[in-house]
Structure 1
């Protein structure tokens with residue numbers, strides 16, 4: 001069984017490499033230097049983000065292109081597969097704002113008031129964290145917040161960056177993760193933060209150029 005799994009994984013990697021080479025060739029031929037590069041850093045206004053890409057959608061685009069972000073993709077993924085919302089009207093931002101700006105302790109925020117019943121029932125959306133683990137996670141987040149606040153800027157290390165994709169109309173999409181980094185930036189008032197280029201819709205190439213040149 002393990003032998004067959006190894007063969008499957010090896011074939012899968014080879015197929016992804018071929019898909020990536022084919023996609024890269026098409027993008028390079030059509031867009032040249034205007035095309036994003038995998039792992040390229042862009043600069044965004046965190047308040048301009050209003051879309052969320054789930055891990056499922058990200059992985060589907062990765063499978064389609066062979067790229068882990070940093071490439072151009074056509075199609076309707078930005079219309080049919082992305083959730084659009086008012087980022088600052090929902091958790092975790094509401095709770096982060098109440099804690100860092102309004103001075104509430106974490107246990108008084110809606111994140112903790114509303115989550116415990118779901119945590120007890122195993123229905124949490126917070127990656128199956130227990131209540132104690134959730135507390136520990138946000139205590140660590142406090143340290144990150146105060147570190148960034150004292151410096152007045154976000155880390156530029158790629159491991160710390162939120163992934164940002166761009167819809168055809170220029171709307172910025174975060175995800176699969178990074179929402180807390182956005183919360184921190186908005187609460188502190190940082191107007192430009194570094195981000196990793198995700199997937200750029202074919203009709204948003206011009207918008208992408210403005211973000212890479214900021």
Structure 2
């Protein structure tokens with residue numbers, strides 16, 4: 001089975017997938033797919049009154065993605081909606097919608113269209129198991145709920161949002177349970193993935209370890 005020039009990074013919420021994806025994509029010179037933001041875009045359109053049949057067409061025709069060394073941005077008709085998509089309210093709606101077969105079916109083709117021969121880093125929940133099963137390298141990045149809650153808390157504080165830490169931990173544990181036990185695309189490591197527990201690792205340590213993996217697989 002021929003492998004695709006793709007690195008998938010799956011894992012639970014706030015495990016550090018986004019930071020690792022951005023840094024390793026920059027290092028490799030690969031395109032990036034933040035599937036979480038894609039699902040949040042789906043939620044954004046559902047909140048704005050679009051019916052489920054219209055949403056995928058609106059994403060294809062009205063949305064553009066921008067990647068710089070610091071972040072992935074999403075533009076809706078030239079308006080930056082990234083901060084709206086990163087709110088906890090949109091995240092919860094996206095989590096609910098992601099469990100629906102129609103949502104996953106609509107976004108599957110859109111996600112696969114991100115790949116080109118130049119290489120892709122795909123960040124999500126089922127990138128290595130469902131979306132890109134032929135990816136050359138697969139990583140499953142995880143950490144304890146407490147560590148992930150602290151990371152999410154800091155992230156939200158930087159955006160001027162205040163959230164109770166105990167509520168964050170409870171929300172993360174509930175989301176984990178739903179993601180792991182859902183029938184459609186459950187959150188599980190691909191059989192051929194490298195599992196990294198970042199609970200006691202810094203961002204730089206995780207990146208350094210990942211670079212060793214990409215050096216072996218992509219010679220970069």
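Quick note: the coordinates plus some simple rules give every number you see, no bench work behind them. Note that this is a predicted model, so its numbers are computed, not measured. Cβ atoms are built from the backbone, for glycine too; each structure is taken alone.
Taking volume of the Cα convex hull per residue in Å³ as the quantity of interest, name the structure among 1, 2 where it is greatest. Show your work: numbers first, answer last.
On the way: 1: 148; 2: 122.
Evaluating volume of the Cα convex hull per residue in Å³ on every structure, the highest lands on 1.
Compare mean count of other Cβ atoms within 10 Å over residues 148-155 across structures 1, 2 and report the one with the greatest value.
Across 1, 2, mean count of other Cβ atoms within 10 Å over residues 148-155 peaks for 2.
When FRET efficiency 1/(1 + (r/R0)^6) of positions 156 and 188 (r between Cβ atoms, R0 = 25 Å, to 0.05) is calculated for each of the structures 1, 2, the largest result comes from 1. Name the one structure among 1, 2 that mean count of other Cβ atoms within 10 Å over residues 60-67 of 13.4 was derived from. Derived from the structure labelled 2. Among candidates 1, 2, the computation of distance in nm of label points 7 Å out along Cα→Cβ at positions 52 and 68 that gave 2.3 used structure 1. The value 2.5 for distance in nm of label points 7 Å out along Cα→Cβ at positions 44 and 172 was derived from one model only; which of 1, 2 is it? Label of the source structure: 2. If mean projected area of the Cα convex hull in nm², for residues 36-75 alone is calculated from each of 1, 2, which structure is the one that comes out at 3.4? It must be structure 1, since only it matches.
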